[in-house]
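Bear in mind these aren't lab numbers, they're just calculated from the coordinates by the rules spelled out. Because the structure is a prediction, the values reported are computed rather than measured. Cβ atoms are built from the backbone, for glycine too; each structure is taken alone.
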Structure P
Amino acid sequence: MVEIPAGLDQTFNAILHRIDAQLERSRTRARKALMLIHGAQRPLSSKELIQALDMDSRGEVRAGGLTTDTILDECQNFVVLDRKLDVFRFAHLSVNDFVKELFFEGVAHANMAEICLESLLWQKWQVALVKYALRYWDVHIRSSNTNNREYSLKLIKLQKDLLQPGERLWSFVDSLASFNCRFVGYRQAFLDQEIDTPWDVACRYGLIDMYLHFLDLIRSSSTFKTDIERGLCFAAAFGHENISQRLLMMLNLDVNTDGGLPGGNKPLGYTTWYGHEAIFKMLLAKEEIDVNSKSSAGDTALILTAKEGHETIAKMLLERQDIDVNCKGD
């Protein structure tokens with residue numbers, strides 16, 4: 001971090017003193033605004049920040065309350081509104097450095113996690129903040145770190161409530177699918193139709209915290225082996241490296257299975273089809289990998305990568321001694 005000049009540091013402390021001299025509601029809201037702008041994964045729009053500051057514990061946003069001008073006044077020149085982009089940001093990089101010293105990063109993430117979970121939990125889908133929450137809730141949870149035990153337990157309860165199998169969870173899943181549809185190729189879309197469980201959801205969307213939550217629940221299940229193999233197919237198809245790596249470390253995992261999904265594609269086939277090189281390399285490193293296994297349509301990994309033109313993957317396959325270059329599709 002660049003050291004803030006002494007004179008500038010004094011100026012910032014004077015501004016902070018003016019913030020703290022405001023009425024309690026304004027003071028609390030201004031400090032929270034600074035924390036959220038600091039902790040957000042991308043600049044928050046005016047609607048997003050207003051809703052984050054004005055949301056109650058049931059996801060309701062007070063109508064006709066907070067305005068952008070109020071936020072700017074209460075934050076005392078630390079914050080500006082880029083009216084062209086409609087996003088709040090710090091007035092200068094030096095302000096960002098100063099704010100970093102005020103708020104521990106793990107606490108900032110915890111606050112963002114709480115806001116994301118509450119907006120998702122109460123399913124106020126008309127709220128602009130929900131789009132941010134759908135994209136970043138898992139990131140904020142994993143980055144949260146607070147010494148306040150009561151606050152930590154609150155986050156755990158909110159997450160548990162969201163992920164509890166039932167109407168709320170599947171409403172959340174429907175919103176995830178709607179939000180992510182523009183990032184999905186038409187050939188991957190058919191896999192979304194096979195999502196049956198919260199575990200499938202975690203592996204398909206690469207949600208690490210959700211993955212860990214449901215992994216503990218399925219360990220004692222009679223379908224555990226099938227579940228993790230199915231999860232690997234989802235993670236491989238959608239390019240989620242972290243979850244793929246975790247699954248590949250498990251014992252008795254069959255890397256050559258189709259996980260019971262239609263089409264008979266194996267994890268290796270998915271990576272060659274969609275060009276996910278990192279996961280492809282993980283699979284190649286497994287001694288038991290069958291590079292010549294076929295999908296239901298008779299396509300091998302080499303055939304799939306040749307069709308899609310993934311040259312790097314094709315080269316790695318051709319360098320293997322066990323590859324059958326003459327293997328034909330059905």
Structure Q
Amino acid sequence: TWQLSMNAASEDEHRVGEIIIGNLDGNGFLKGITLEEIAERTGLHVEYVEGVLEFLQEFDPVGVCARDLRETLLVQAKHYHPENKLLHAMIERHLDNLQNRDVRAIQKDLKVGKEEIIEAAKLMATLDPRPGSAYTAEAPVYITPDVYIHKVGEEYVCSLNEDGMPKLKVSKYYQQALKNGATSEAKTYIQDKLRSAWWLIRSIHQRQRTIIRVTESIVRFQREFLDRGVQFLKPLVLRDVAEDIGVHESTVSRVTSNKYVHTPQGIFELKYFFNSAIGCSDGSDTASESVKMRIKQIVGDENVKKPLSDQKIADMLAEEGIEIARRTVAKYREMLGILKSSQRKRLF
């Protein structure tokens with residue numbers, strides 16, 4: 001807002017500017033209010049409000065206060081590359097074609113060569129699609145594991161993380177009060193509260209013990225993962241662990257919810273180890289998480305100018321003995337945050 005205070009030419013300009021700045025999201029985009037609503041609130045013409053918006057968009061960082069991606073890129077392009085009409089036209093009319101790497105459609109409409117389009121695309125890549133994000137960086141979220149798995153000799157040992165865990169015990173004062181002539185009514189009250197306290201402490205200890213037992217069971221099922229990595233994760237469901245330690249599935253589900261474990265392979269949510277089975281051509285099963293990791297590796301190794309289709313990835317997995325449909329590859333790819341092949345293709 002200091003830029004507004006330094007540059008606003010009138011009280012009206014300052015009022016409109018404050019409303020716009022007050023409605024910017026974390027990426028610097030104007031959200032949640034329209035120019036018409038601002039005009040109505042201030043009693044000014046929409047054209048005047050739009051003029052103030054354009055004025056603010058030249059503030060540092062250039063392109064802030066835009067209403068969408070196209071607008072912020074266009075503001076930046078006109079500011080930094082005012083003479084490059086091809087770049088302006090590509091942003092105005094062909095963002096979707098650029099996203100889909102459809103160079104031919106751009107060539108056909110703008111009557112230019114492929115090399116010119118690539119050069120303009122290189123310039124576009126230098127623009128900031130989220131001009132306000134640098135000023136609203138989120139604080140990192142640190143995960144503290146609830147359980148540790150350490151290798152001791154040839155065995156894995158599970159232990160609770162007791163840092164910050166309160167040591168609960170019942171005060172001797174109340175037990176002494178029962179012996180030292182408290183009234184009958186007071187004794188009844190104290191005994192009731194003592195039972196509640198002991199029940200709470202036992203429940204907490206039982207829950208902690210269950211977490212350890214569940215983790216130890218996971219270690220038995222996922223030993224190869226701990227030794228060799230994610231690609232060796234095995235299919236596992238809640239029922240397997242529940243039957244192994246003699247509890248109900250819902251108990252396993254509860255104690256693993258939002259709980260994290262530190263392993264030799266890194267920190268994982270306990271729920272991570274429960275994943276479905278994918279059939280292999282040799283009759284064995286592999287874990288869905290292992291398949292996701294393999295898809296990620298395949299995409300990471302692909303030719304960026306000729307990215308692999310979902311069907312091609314499915315074919316490559318089939319050659320490795322993993323039989324999954326193209327739509328399953330697409331589903332896992334989306335879960336991994338990987339774009340489809342047409343959007344992964346690099347123009348330069």
>> As an exercise: Cα extents along the principal axes in Å, calculated from one structure in P, Q, equals 77, 44, 36. Which structure is it?
In response: P
> Which one of P, Q has helix-only ellipticity at 222 nm (-39500 (n - 2.57) for each DSSP H run of 4 or more, over all residues; to 500), as calculated from the coordinates, equal to -16000?
Replying inline: Q
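Of the structures labelled P, Q, which one yields 6.7 when distance in nm of label points 7 Å out along Cα→Cβ at positions 120 and 152 is computed from its coordinates?
Details: P: 2.1; Q: 6.7.
Source structure for this number: Q.
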>> One of P, Q was used to compute Kirkwood radius over Cα pairs in Å, for residues 240-303 alone, and the result was 11.8. Which label is that?
In response: P
> Once mean projected area of the Cα convex hull in nm², for residues 104-263 alone is calculated for every structure in P, Q, which label goes with the largest value?
Replying inline: Q
>> Quick check: 10.4 is what I get for mean count of other Cβ atoms within 10 Å over residues 168-175, calculated from one of P, Q. Which structure matches?
In response: Q
>> When FRET efficiency 1/(1 + (r/R0)^6) of positions 96 and 208 (r between Cβ atoms, R0 = 35 Å, to 0.05) is computed for each of P, Q, which one produces 0.05?
In response: Q
